[in-house]
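Participant: Got some structures for you, see below.
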Structure I
Amino acid sequence: MGTEVTLIANEGVHIATPEAAFYVDAFFGNLFGGRSRGGPGEVVKADLILVTHSHWDHFDARQVAETAGRTGATVVGPQSVIRQLRGQVAATALHEMEPPPARGGEPARSVTARFPAATVTAYRTFHSRDHNSYLVETPGFRFFHDGDNEDTRRIEAAKLGRLDALLIGPWLGGGWVEFIEKLAPTRYFLIHLDDGELRRHDAGKFLPELCDHVPPGLVVLKPGETFTFS
């Protein structure tokens, strides 16, 4: 079995390696008041649930608590996320990662934690005050989920090392094209695309509006679609 990357919706992804299952920003409310596609009732295995920040389109405490309670997953997130889960999730299944903010124009700072399923490094990146991006390292697969980070230029790409998968939003002015080229991941996945942007991508119009060239290795998934690494 190869590693599978499945887009749930928005920036929510499910990454299943042969040994472990990871969910990042996968449980949240949507604009119409419903649950994220691929809601918690469909999850049969989860080792780590990672949340980048507490905005509604990335995090719903009830859904995360339900999934963690049923699967035994550990939930990783910034203080603002973990605080909402206290009393709903066993304390032993909560792990707060709160990197210090960078001063001035300094590079993003980070903290690292080791879990049975993976080593996770959280970077305090640049969106809301509580925003984390995550490097997840397993023996056979390494991925970086950039979340809503609006300035990739302040992440020291060399410290991320070799990546199998990079999950990144194409923010205007965020330096994302150059960041991808520095990292040269095996594959990179554009996330946080709405239905209109996906339609423009299918028509060959979306990326030409944003950048003058597209690095190799691009994958664009629609909600529910899966890419498999052989």
Structure II
Amino acid sequence: MSFSIIFDMDGVIVDSNPYHKIAWKMFCEQHNILISDSEFEKNVFGRTGQEALPILFKSNLNNELIKSYTEEIDGNYRKAFAPSIHPLLGLIDFLDDIQGKSIKYAIATSAPPVNVEFVLKNTGLRKYFDIIVDSTSIIKSKPNPEIYLKTANLLGIEPSECVVIEDSLSGIDAAIRAGMKVIGITTTHKAEELVHTNLVIDDFTELNLSLIKDIFNN
């Protein structure tokens, strides 16, 4: 059967979540907000600033303030990550392989366009991706399946024929709710936390098209 591949960005294309964590924790310190690692994973990973910031401040925030805070956090992130950014191990070889097989694929991320461009430009991956769905394209972020359903529509393929590569629990939930297969990647969570996926990998050296075909055939 034919299938398409949808890549999350943070934690999948690049191991960026440690730097998002740094950026958010810098922000929290600057604004006197105490947050534990477990609270960070629950309330920040996989969410947009629009959703995460009111949770952190425990109050409603107007759009202008959310925009200002989000830009502050994103600036922290890019500054922290820029010196060491690189594609996840094996990703370029995997992309070259799927390009050679004429397989449709896309990025679906809760990140804003400025962060998407930052990642693609600084990793040399911009040339690989034509279809990108980012935070400006959706109303509801993961675990709502909207982003994955919209991406499947842009790819012109049924959700049941898509496999999503995800690192976050909210993203995995979103993909499952969209009716898609899911490959979990262990950049953010341990393998035993990704039990609801169809396959778990540490990086792209452990993934090939035969393994993906097996997911759809089983």
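Values quoted throughout were computed directly from the atomic coordinates according to the rules given, and no laboratory measurement underlies them. Everything quoted here is computed from the prediction, not taken from an experiment. Cβ atoms are built from the backbone, for glycine too; each structure is taken alone.
Participant: I have 3.4 for distance in nm of label points 7 Å out along Cα→Cβ at positions 129 and 161, calculated from one of the structures I, II. Which structure is it?
Facilitator: Of the options listed, only I reproduces it.
Participant: Further question: -13500 is what came out when helix-only ellipticity at 222 nm (-39500 (n - 2.57) for each DSSP H run of 4 or more, over all residues; to 500) was calculated for one structure; which of I, II is it?
Facilitator: II
Participant: Compute relative contact order in percent (Cα under 8 Å, 6 or more apart) for each of I, II and report the one that scores greatest.
Facilitator: Biggest value here belongs to II.
Participant: Shifting gears a bit: Looking at structures I, II, which one was Cα extents along the principal axes in Å calculated from, given that it came out as 49, 38, 36?
Facilitator: For Cα extents along the principal axes in Å, the value 49, 38, 36 is produced by structure I.
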